[in-house]
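Multiple structures follow.
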Structure 1
């Protein structure tokens, strides 16, 4: 006899995955209780004050990568438009700024080695096997910079096969922003959840989940308890360790160790003017800037002519800044900009209107930015996402099996699919 469809579901985590799962379950007539540890919804989507930065800035996720069908469908439903990323990518090379070249040296050799790869290995091992010579130094640097920066991944752990399509396809394709920022999408999902009767608790830090009699009991740090038929657990991978689970689910959760989870430091700076155009009008089309500075990646809001630069530092090397506070990170960002553009940090600081630095490793309810695949990840995802009719289901961007792992699209898709599993679809 099949297990009856649960009537009351507790969803833990009101990020993109949790909100999507709650919305889908609510639409199907289920009773949904949504528990969020923070005092806001959105998780690693972190909308910032438009008044402070002059536009709906993002402390967390900012871009839509590639096709992202689930995200785009939601935006159409909400009547929210996309803003295309325009302009050129530049880089610091030979002591100066140059437009990013379209083709990388040894690109044909790289593609052949990737096509011939049968068994998965970590990126660093792949480079040691095929591109160890000094003539490949620039190629190795370029790949490691992308893996650490774009994917927030450790080259010694990151899966080569998982990144192969990305490399050979020139990245994740087109990129867009959301008009009004990701906060507009979160507001839409939140309104949808409420319209379908979801009960939302903020500041609800879950400490334990018990199962008995075919149902579950969720316990919170403030003493609140929530009895339900089943639980959807969307907490980021590092946070799973803080929740006491029944032995079987704890054994499944241990598989998370085989899924990579990277960190990002993001620095937002707003100035009086676009000072980087002084004497360099050719930089008017600047979109992204790559460098080897301490804060290596920067971008503008082009085509909007906002005097804003956003800094990005991802991957295991962020650990060297683990002890720095927000003001120290901002100063590191300004110093990096000064070195990149050949001006004094004092000159830049005088033009500064607002600044914010976020080290996602310091967020107690994330402890990092997003996941990435290792050679063992697919097997680990199978363990975590497997469902045998029990009372606890794992969900979130780390369990998504497509090519857009680590994105909001991955979180939304996972949340939707988990809801469909519960509903027997």
Structure 2
């Protein structure tokens, strides 16, 4: 056994973080019986303009210096490649199949699915069971994924969740077997002077710029910086930044599983296919409100507060419109909520600016047993509407989301019909 493995295994807990390499692009290659490591393929919608962002590029494209989230026009003209339209449902199906592979080795209580292509696992109690080192167990799982699905995985092993993530994001890229391993000692020895800081989890360009202004460019410099200064700069977030600089992380898998948010919300957002006028944008707000109301009914939830965020076409010159309105009732009624949404939209949106993005959020979402009315509520009418919404959901479930529509969904500029055929803003592929 290598000394690095002993260092990792000698700690109290052992975590792994597994990532599916260029996941969307790899799935498309596998479906075409191509080798993801050698085939040039990008996942992007050919029906959109060349400014559209590629959802993924194959490892072969990355090896040629093409970034994973580039725009189509940024791909050098001399490179020949396959453009695969997104098939979001297919990727979800592959992800579910891979999750079932994880469950062959690790109980669901010890797995945290971080994203469609990434998962954390606490493997501490499984090493003695399988009589394997952390690296051996990780390799076994990765080989099973490759054999079963054709998807190549990479892995980070660490003595806490943060180190497992960093071992994946940074260390695994520089070793032949795609498995990085870190504990606090090796983290400080090998990565304290790693640049740029943005390679580290949770350090974005804004934080990096702020640190750069005070002469801090490495994790070692963060660890040895004046803590009072860091708290002045970042508030309570400085505590996490300092812990991560030292390679520490107090959150465990048990903490993740036990976490319950103090308040809940649901939201919907979209980037519009073109610039929309004030009146066209109002239609979009109504459509989004209606669909979110159906989601409330489906989940047996109600809300008493709405937040609307509207981004204008000229992002550099126009600050987005943003506002919240509190209702006098707690409800899932589309009639009531759409009326409040229109009122909020008319209050905050500039009539003379073109609209390109919109996000609608229902705040303080609670179980429908907490539904409340005011003195002016037509209770009988609300109950009738609720039964109608239930019927609409049943029809959509049985015959498809576009089986029943409102008149507004057929107006010019409406997006509901198209969005009902998408997952995450992209074509479902079914």
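FYI, it's all coordinate maths here, none of it is from the lab. The structure presented is a predicted model; accordingly, all values stated were derived computationally and were not measured. Cβ atoms are built from the backbone, for glycine too; each structure is taken alone.
When distance in nm of label points 7 Å out along Cα→Cβ at positions 87 and 127 is computed across structures 1, 2, the figure 2.7 traces back to 1. Figure out for me which of the structures 1, 2 the number 4.4 belongs to, where distance in nm of label points 7 Å out along Cα→Cβ at positions 63 and 391 was derived from the coordinates. Derived from 1, not from the others.
Of the structures 1, 2, report the one carrying the highest value of Cα Rg over 2.2 N^0.38 Å. Across 1, 2, Cα Rg over 2.2 N^0.38 Å peaks for 2. For which of 1, 2 does helix-only ellipticity at 222 nm (-39500 (n - 2.57) for each DSSP H run of 4 or more, over all residues; to 500), calculated from the coordinates, equal -12000? This value belongs to structure 2. In terms of relative contact order in percent (Cα under 8 Å, 6 or more apart), the structure with the greatest value among 1, 2 is 1.
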